[in-house]
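Derivation of every value follows stated rules applied to the coordinates shown; laboratory data play no part. Just so you know, these numbers come straight off a predicted model, no measurement behind them. Cβ atoms are built from the backbone, for glycine too; each structure is taken alone.
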Structure 1
């Protein structure tokens, strides 16, 4: 990832890997906007995911305390190292040769990344789960994925991704990026998104939250009553409920779980609601109502 002017030709001659999603950002204006939006301080440790040939790396190094770059391709590891090693900033760069989804990420203050689009979702939620908290991440996504991240209830793009990302962070649109800003050009347009993790995070079990949201968005335009009367959903809820009662020595076990579920939906006035229209607060209220009755959703 990075920018280049007419004189910079780093990476020329490389055969970029389609399987690894390699598209090197070459537009200096886009690079400048990414750096500006990250609001990097001189004391910051910056995590760069996928530095590629180092175009963005060389713009980051003068502005921060250190850049930690995670790169999977050994050719790119060699190239970004070579490009920086004879500069005054060589001691400020640390390159980790690894798969970003498998490595334990170090401490950082800011993250920047032109991420391979095929790992957008797992990488995003790995970053959102990272501790200690960092200030922000400025990430390049395929445009459709980015627009789903920032979609609001009622939008056609509003989905489980929207809800989960916005539960854990403040997400904002930075800029659209043309496919012609990359070498080689990808087949899709791109968008830069800024993520600011919520600190502290919401006081809920995220796995359980996601379990509920996964059910509700299995058919996002169907009523919740219609979704929860599905035999497979009721079977899972009943199994979880019995496990909860057993662990907590609850002897007065509700026999008709289906009636209990519908009673809960009625109590929060959401039986006829559709997930595509509900806000984060609605889902938090729904999860609380289920939990009070001993119904849980974590696997």
Structure 2
């Protein structure tokens, strides 16, 4: 009888934890970026499954398409740039940051401007009048690059920005359709080691501190009705980040296999600085940059953009 009561108690505890009670399907949409590595590892190593999550991944070309995917219920969670999160809320699409991965910070090496060899771009002023490819107008690397130009007394309006999705940056730079691209790993590593690209500006150096580059976000409506699912996702993300930090070679192998990248491209790639939590202060850095660049219509409170 005592054993029976003990078993019943364990069952009750298990059922009270949503990650153990049943498996929940989650649809995750993301762009091509090494910062998705913890989520890929969580899938590959069974971390999501251990938290009762069955996650499907859909890769899209432009980060700016993510809010529409969430609002239309084509996806449950979006791996979205911090700038897109802020701009979506400014435009009336209520999204909340629920978890993070990589952060940008002064001295970081995972993102940089890359120009063609011989293009004559050496200093910030050399970008004036040039054609620069960004993964999306208004995405986080675009905003950070503009912030870097402004910090070096260069008006971003004098630079010709065009959208070039990450997978197309290699051909665009090599073919000469752009003079430079704003890249992150693994694409950055690939470009710098291909023989025709050279680093021409570490724009993260103009940041005041750590800022999330890409974050996991949901709509406010989803957050209101799926708190247990979000808690399970956050816990899985924390475990996955810890696993990536302690097993970098395994993480690189998963990244190469899942995003179909040649293993030699990721072998020497730096693992980005990872932070599974997202704070209002971090989001506030992006809000301030967008405000200075005249890209916000409303006075947003960063605290309202983070899930609590």
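Of the structures 1, 2, report the one carrying the highest value of distance in nm of label points 7 Å out along Cα→Cβ at positions 27 and 195.
2
Looking just at volume of the Cα convex hull per residue in Å³, which of the labels 1, 2 belongs to the structure with the highest value?
Comparing 1, 2 by volume of the Cα convex hull per residue in Å³, the maximum is at 1.
Suppose you compute distance in nm of label points 7 Å out along Cα→Cβ at positions 267 and 283 for every structure in 1, 2: which one lands on 2.2?
Label of the originating structure: 1.
With relative contact order in percent (Cα under 8 Å, 6 or more apart) coming out at 27, pick the structure among 1, 2 it was computed from.
Of the structures listed, the value fits 2.
For distance in nm of label points 7 Å out along Cα→Cβ at positions 163 and 187, find whichever of 1, 2 sits highest and give me its label.
Comparing 1, 2 by distance in nm of label points 7 Å out along Cα→Cβ at positions 163 and 187, the maximum is at 1.
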